[in-house]
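Once you scroll down, you'll see the structures, which are given as structure tokens.
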Structure 1
Amino acid sequence: MTVLRSVLLFALAAVAEIGGCWLVWQSMRESRPWWLAGLGVVVLGGYGFVAALQSDSHFGRVLAAYGGVFVAGSLLWGVLFDGFRPTRYDLIGAAICLTGVAVIMYGPRR
């Protein structure tokens with residue numbers, strides 16, 4: 001159950017961080033309303049709290065592993081919200097990153 005909880009927290013963190021950044025991007029780069037940037041900043045703040053809920057007590061390990069989730073999640077976000085079509089190299093890179101997440105977070109500990 002700990003791995004499932006961790007994976008769900010990583011997914012929620014990705015939605016908060018990527019979604020918050022996307023809202024700021026929409027305001028700044030796509031000439032959308034200014035308040036979207038403010039909402040994005042609030043959502044980004046929520047990311048920090050979600051990341052802190054991981055059961056592993058090592059900040060560096062959690063954030064290093066989250067980096068891989070961020071890479072894959074960003075590509076997925078682009079597909080879902082911006083019409084982005086990843087290349088096979090994007091997908092291979094994301095798979096490598098997610099493999100890194102598994103090794104860093106869920107590999108055996110001595």
Structure 2
Amino acid sequence: MKGVAKGTASESRFINGAKVTDRVTGNVLEGTVDLKPTLDRISAGKTFPHRNDGAVFGNKEGLLPQQPAGYYREYVHPTPGVNGPGPQRIVTGQGGEIFYTPDHYRTFIRVNP
């Protein structure tokens with residue numbers, strides 16, 4: 001898939017080898033990211049206190065498979081030590097697809113098969 005970041009998904013919750021860059025400070029965090037708290041929040045229908053959490057993701061970058069408007073939703077995955085929402089997001093598709101972006105939509109990693 002075009003735009004796939006380095007890193008691998010394991011057990012549909014861990015992203016190994018993620019490289020997260022704070023756009024404000026330039027600090028780089030590398031390692032394993034546990035998506036479970038955010039995936040659980042999404043499943044429970046809860047939102048993160050950010051205006052775009054749960055909003056339609058338009059796929060303007062064209063990096064995800066093309067789908068009709070409104071197909072994808074985006075959710076904030078908090079970044080420890082970063083003020084505000086940070087660069088990490090989870091994008092879900094109506095067909096059950098889950099994608100993770102460590103760098104605010106520059107690259108995506110498919111979380112589930």
Among 1, 2, structure where helix-only ellipticity at 222 nm (-39500 (n - 2.57) for each DSSP H run of 4 or more, over all residues; to 500) as derived comes to -2000 = 2
Of the structures 1, 2, the one that 14.1 was derived from, the read-out being Kirkwood radius over Cα pairs in Å | 2
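Read the figures in this text as sums done on the coordinates, not as results from a lab. Values in this document were obtained by computation on a predicted structure and should not be read as measured data.
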